[in-house]
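Alright, structures below, take your time with them.
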Structure 1
Amino acid sequence: MKKKWGFLRETDAMAKKAGIDKDTGLHRTGLEDYLKVIFPKIDDWIHDKALGMVNDTLYRSRPDYRSEKLKLIIEFDGLQHYTKPDIIEKDLKTTELYKNFGYKVVRIPYFIQLTNKAVKTLFDVDVSEELFDETISSLGIKGQNTPAYLCPAGIKRMAREFKKFPEQYKTNIDFLKKQNIPFRSGVEFLENEYNNKNTCT
């Protein structure tokens, strides 16, 4: 039976373009489809549009999704948000900017899937429908999206964010260990950082 909910992509168009994952046979699902279930009464999502004028200042920042009804900004952080230090720094600054404008900011890492538990953690919403299967790994050597391909700041960021999603951390760590190619998985880098007492949530 085909699963309804697939690997998260920023939009439906990107999900369709990506097609089926060859290893799992699972499709991709655009974030807007998830948002319809998480926030069924919200219909004012603005995708990839500049903030424009705020307090007499023009801002060109383009949040992935923004709802004025919820005062919520959602960013889907792809691989480059973990491989490029300048982007990691920019994310911190734009998050603070949005918060200063009164928005709640939710950043969804590329390696976190929207399971029911993840939706509760990120949005504090309970969804009765069963969403993504948390036993399916997001990281894989073939995708070149493992800790081995991240910059040091990206590994720290990944470990910090995985602490909020322990079930998905275990799923991904176990899968990477089964692949048994440590140079391309970088599993030790992630484990060391995850277990570092200084890496807090």
Structure 2
Amino acid sequence: MGRISRKEILYEKAFALFLQHQYDGVSLSDIEKATNMTRGAIFYYHKSKLDLFKAVVKHYFIDRQKVQSEIPHDGISLKNFIDSYVDAIGRQMETLKRAVGEIEETTASKAYIILGLKLREYSEDLNNEYTSIRNRILANWSNVLQNAINTGEIKPQKDVLTLASLFVCTYLGLSIWESFRSGLDIEHLRDRFLYIYDLIKAEAPSSNPAE
């Protein structure tokens, strides 16, 4: 593994601080101490604490969410999409764990959710980008579900968009629910998705000859 750059160290340490204490609870002195960098070195990368905050939120929150919207979904089964989606979230969580370092996992999970809920307060641009990503994720689920209907993988549905939102909200809801314990367990998420899948999958053709 290559050497971690000073910018990567700055981002990791600053993001951990912002998660623990939110934007207003972190001073430039805190960032200097955590990164062992001078204020001048910090300002070399970003001209203010707010600019640094926006950059690390985009890097660790917005861009990580974007991964979910980029999962291949054309021409694959719903079952395979579910596995790919859960695996992508698992990789996203591993990246987050490395970034937050020594922060207790439960605390980090709750703080990550709070960050998303307060994003509009910090930056309208970032909030709009996050909303756009969520809309693309919902659209991808809708496309996969419609394809599953067309291929006979699942039963015909009255409202594909509502069903798509059920999958998305299951992920978001479980993330919040399990943040009060040890953070999201991706295998729990996989089980919930597969439970919904079993409810909507098409019946297997009978092996008995027609009478």
Structure 3
Amino acid sequence: MAKLSPETLRERSDHILDAAGRCFARAGFHRTTMQDICREAEVSPGALYIYFNSKEALIAGICERDRAEFASRFAAMPLGGDFMEALADLGRHFLEEPLDRRLLCIEVGIEATRNPKVGEIQKSVDDFIRTSFRELFTKLKDEGRIAPVFDIETVLDAFLTIADGLLWRRAVDENFKADVVLPPLLHAVAALLRPITDGAKS
């Protein structure tokens, strides 16, 4: 049997993760079986188990892929200019995700409250996101570009609470409109960060 290239392995892994994500979003973590995922992905059980040996392993793969996507987008944000607009662009991307990805986010969060393995997986992603924004807000404060009233950890707690609330709302509200929600969100974030304009610095 010919050895598969890394690109082919990644494509097949992503295909299975996409199928698993749709199944989890549609039926929930517990009601979804590995057989369901095989049917959705149109692969044999043997092929599935080459890549993922459990539903927890599939969740880990989905979360790691999401973490890597967030890391890539976060690192690419153009923070040299209007960092609030850069945050807005990041928000637009995640607020406009397809419905199945929105539901999957909620399903993983709920399962994390009762499944220690999934809880550890989600915590690792949450910790990465928290650290990323902590470092960003600290850098902006040190550079004199923001002047928050509260300490960075408090600002971070409030910021992530707003973000988590929006992730929930976008999943449960069929009439959710990102273009309507984002402006007041940015207003709230600006009130937390208190950006300093060039004119205010001089």
- Query: From 1, 2, 3, which structure was helix-only ellipticity at 222 nm (-39500 (n - 2.57) for each DSSP H run of 4 or more, over all residues; to 500) = -22500 calculated on?
  - Reply: 2
- Among the shown structures 1, 2, 3, from which was the value 49, 37, 17 of Cα extents along the principal axes in Å, for residues 19-106 alone calculated? 1
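If we compute distance in nm of label points 7 Å out along Cα→Cβ at positions 11 and 75 for structures 1, 2, 3, which one ends up with the highest value?
Values: 1: 1.9; 2: 3.3; 3: 2.4.
Between 1, 2, 3, the highest calculated value is found for 2.
Every number here is computed from the coordinates shown, using simple stated rules; none is lab data. Keep in mind it's a predicted model, so treat the numbers as computed, not measured. Cβ atoms are built from the backbone, for glycine too; each structure is taken alone.
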